[in-house]
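Please find the structures below.
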Structure I
Amino acid sequence: MKNILLILFIGFLIPVRAQQLTAKEVMIKADNLQRGKSSKSEMKMAVIRPKWTRTITMKSWSLGREYSMTLITAPAKDKGQVFLKRGSEMWNWVPAINRMIKLPPSMMSQGWMGSDYTNDDILKESSIVVDYDHKFIGEENISGLDCWKIELMPKEDAAVVWGKVIKWISKKEYWQMKTEYFDEDSELIRTEIASNVKQYGDRKLPSHIEIIPADKPGHKTVLDVLSAQFNIKIDEGFFSQQNMKRVR
């Protein structure tokens, strides 16, 4: 009788354990949900400072982790600027001076369009899946959602901006609800907080993201996703220097 109960108990445990995910598998699910195989989106970004606020609107396209393009649609003085990532190369088309500028790796940690985002964030040069090792370090409730707390440490050969990243991923939905970014000395540099979940086609995602620098009181960048489509038909040829000059 004891043997039968033991067999039944083990048989119950096997499927439960099979369903358990590693930290990397959780990050893959979260990244795929947010990225899709391809995407097109429209966004509004507010750069908030103690004495002024600047609003930027943009369109963005992506294909996997290798290709992305962002077109600035407002304000007028920046309208028409385009940022392109193609593999490991990054470019900026500036129509006001009729110039194509290649962005060196040294510029990846600089603020994008004067915001608290970095060029690396916007151009998606680094991948939270490929460039980091992942480890569960706890669990926490964020905005009413039970979340895994996952530590991301960069691999030795990874060309990334951050010395460490901690993410809170909701267990049921795989939403990236909170992220903390640290430098190489483990000093907190900025925090991202996501909220206001909306339906975008076949998926729900947080639509409102606040980026808060750790050492700059009164500074904040707020990103709102106005619309998004995923798994759209788009090919590598779209992400070209020629198309940067004509994309609308």
Structure II
Amino acid sequence: MYLCLSNRVTMTEFLAGSFTVYDIAILAMAALFVGMAKTGIYGLGTLVPPILAAVFGGKVSAGLLLPMLSMADIFAVIYYNRHASWHHLWKLFPFAAIGVFIAIYVGEVINDHTFKIIMGVLILTGIPIMIWREYRKSTNPLQGNWWTGGIFGTTGGFSTMIGNTAGPIMNLYLLSMHLPKNVLIGTGAWFFLIINLFKIPFHVFVWETITWPSITINFMLWPVVLLGGFLGVRIVRIIPEKPFRWLIIIMTTLASIRLFF
């Protein structure tokens, strides 16, 4: 059911069947993929926004997904909290906030169909970045200055507010800083945790896409996020990682194209 988490729908109505079995299955799958993405299945998180948007609508899906991501970010920060480059983070945060504010305005003046199109464009823009990562020979093509931090911070803030789609953009920035592996993961975890928590009040009070029913649903999905985290660690060890990442890239591309129709 599209837009079934607007303020007109109560949790009682949800428990009475406002969601179909298909809706619940999609949400559970999203929670599972979010958990797996945070524990090593690179790119899997990029597949979630277009799938949720196709089922629940663009803006509402962003509000549904944000608490899941925040819970997973907490898990990632707890594990990698000692590994973070705050020098790089402070270059990103002011510009990311600007990007978030621009996205809030854009989200207020466009309809949901246009919202989904913008999401699709942002995700498809990230696909070449994901492909580049598969073939890259060097991880240091950029310089870590305020100019690059401004571009990536603003773009990342806008894309993460519009549809939680900043993963490829921020991964490119962090990779270009030539950080050690654990520092790269920890820096990314702290960035997304702080920015995602910063976004929540705007989803609650401006866009009204996070409500008590949606928060309750997210808490119900928390065990699935944890299960995804556990499976992600296991799967990385037993399957060929590169073919799996290419499958994710193909599936994400197809799901994003679907948002245009």
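Derivation of every value follows stated rules applied to the coordinates shown; laboratory data play no part. All figures in this text were calculated on a predicted structure; none of them were measured in a lab. Cβ atoms are built from the backbone, for glycine too; each structure is taken alone.
What to note about this one:
- If mean count of other Cβ atoms within 10 Å over residues 80-87 is computed and equals 14.1, the structure in I, II: II
- Computed 37 for relative contact order in percent (Cα under 8 Å, 6 or more apart) - originating structure among I, II: II
- Test item: volume of the Cα convex hull per residue in Å³ calculated as 162, pick one of I, II: I
- With helix-only ellipticity at 222 nm (-39500 (n - 2.57) for each DSSP H run of 4 or more, over all residues; to 500) derived as -26000, matching label from I, II: II
- Top of I, II by distance in nm of label points 7 Å out along Cα→Cβ at positions 32 and 232, largest first: I
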